[in-house]
Structure 1
Amino acid sequence: MPATVRLGTCSWADEGLLKAWYPRGVSGAAARLRYYAERFDVVEVDSPYYALPDPDVTRRWAERTPDHFTFHVKASAAMTFHDGEPTDASFASFRGALEPLELSGKLRGVLLQYHPRFVKSREAKDELARARGRLEPLVPLVEFRHRSWMEPDERSDTLGFLEENGLAYVSVDAPLTRATNVAPRVAAATHAVSVIRFHGRNAQTWNIRGGSAADRFDWMYSGEELAEWVAPTRRLAEQADEVYALFNNNRDDFAPRSATIFRGLLDEAAVAATGGADLPPVEMTLF
């Protein structure tokens, strides 16, 4: 039986969501996470990339979400060549900060979004192979930011290597540009867990000097653009046991709105999915 596609966003606390998505009366960390979890059953947490959270914080994430809720967490900069060479210690520090969430059984995958300088090489492959042992039993979710890994003549070797080493390839929707830090749009499953990340298609702001993440990912998907992913997503659902579609177009409320559009397209195509369905407004009370 094909997997059910679980939709979510990359954060529930981005500034754009606070301003444009949460209704009046939904304020505070607990209320926002509860509101999010009523609409989605998976989220990617990107903040640990910048600073590791206190374990008490990750414990509260677990406590404030339903039993079936799933977290993926972005690896810290020290784990993916954004802040020096990855070490066993950098992975251990990350695991320590996320330990309460991991022990709750709700932490599934760790996004390893490698620096664009992580070019395909024997040494780079060796670093990837170490990631599995450093993260087990968590799933290493590998997102490349250098196209050398997924050039047509390298693609088969890359995907085969990931599969052999228990690493999940992250399929990416991003602008089609000649920039070396943009991988082509390839949907592939190399693990029982398969992830698609939607970054938007704003080629003009992708590499803008001094731009913020909100500038880079400033894109509201159209139905036509997302329709391109229905058939590939169906194939991933037939190949993997778990499929996650996560929206990182984090300007304003573009991510949850795009997820809702994609959910409608999947429903129309009879692809089983959760998250992103429209719900009636929540009546807020003081209690």
Structure 2
Amino acid sequence: MTCIAYSHADFLGHVTPPGHPERVERLAAIERALAALAVERRDCPMGSDADVLRCHPARYLEWVRAAVPDKGWAQLDADTFLSPGSFQAAMRAVGGICAAVDAVMSGVAKTAFVAGRPPGHHAERETAMGFCLFGTVAIGAKRALDHHGLSRVAIVDFDVHHGNGTQDLLWDEGRCLFASSHQMPFYPGTGSPGEKGAHGQVLNVPLRTGSGGHAMREAYERLVFPVLAAWGPELLLISAGFDAHADDPLAGLEWKAEDYRWLTDRLCDFAGGRVVSTLEGGYDLEALAASVAAHVGVLEERSR
């Protein structure tokens, strides 16, 4: 089998104001990383309203659609902006995660990576925040559960920020395990170990500022991997944020590209190696490229 990398030119249409860290230039850095890898390239199809509505109510979907400006920017919160192409880009991200899930579940691919933007893991049920509009990884999980009839899906979020949106969207979803490692205390202020989900299916693993890759590896070996093994997921989704890297300007966990390689390789031991990953954070362009190369390189190796 193969690893499929999904992207689309529409992601360039989500333009943030000058100086914003979640910027178009991130895509060029990712393209440099993917160009050196033996992955199959595919365009993200346009997402459907029906897939968004698996996680968000219709009034929120219509509110985002109506908020898109004809020119310039519309500001949804302190750091979340819409440009004229933002809704189209967000729907491509939804379409990309759903296509990736479909490809892996049908056996067309063993692994997949969606290089989309805007990111998604901070978007709550009716709240856009943290650069995010729609909860793409949660939508992908619901696609796997409802469309493909799975009974056990897992999401691992290794972005430096807690995936509060994914947690909110799947709080009552007993068929999906959500595990998040993240710097704490830090934005968005959620993600304590006491937040366990309606069915005890949420696992939050806070990491200390400056704790580095060694602490991450120990935490995953001790806390995350045993829970994943007990869950026995039929599909594993990854919220792949690369902002825990030591060079990232927004955070301070001090990981290296090799830490992403190690973590990705270990995560591919679960769900029979059926893994779908989607881009979240990562704002230093060189660190982002190196980290994506390490992450997707493992997905490609494990798909052979």
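State the single structure among 1, 2 that was used to calculate FRET efficiency 1/(1 + (r/R0)^6) of positions 73 and 193 (r between Cβ atoms, R0 = 41 Å, to 0.05), giving 0.65. Going label by label, the one that fits is 2.
The greatest value of mean count of other Cβ atoms within 10 Å over residues 41-48 among structures 1, 2 is that of 1. Have a look at 1, 2 and say which one yields 12.7 for Kirkwood radius over Cα pairs in Å, for residues 81-152 alone, as calculated. It traces back to 2.
Given a value of 2.5 for distance in nm of label points 7 Å out along Cα→Cβ at positions 137 and 185, calculated from one of 1, 2, which structure does it belong to? Attributed to the structure labelled 2. Of the structures labelled 1, 2, one was used to calculate semi-axes √(5λ) of the Cα gyration tensor in Å, giving 28, 23, 19. Name it. Checking each candidate, the match is 1.
Here, each number is a calculation from the coordinates, and none is a lab measurement. The structure presented is a predicted model; accordingly, all values stated were derived computationally and were not measured. Cβ atoms are built from the backbone, for glycine too; each structure is taken alone.
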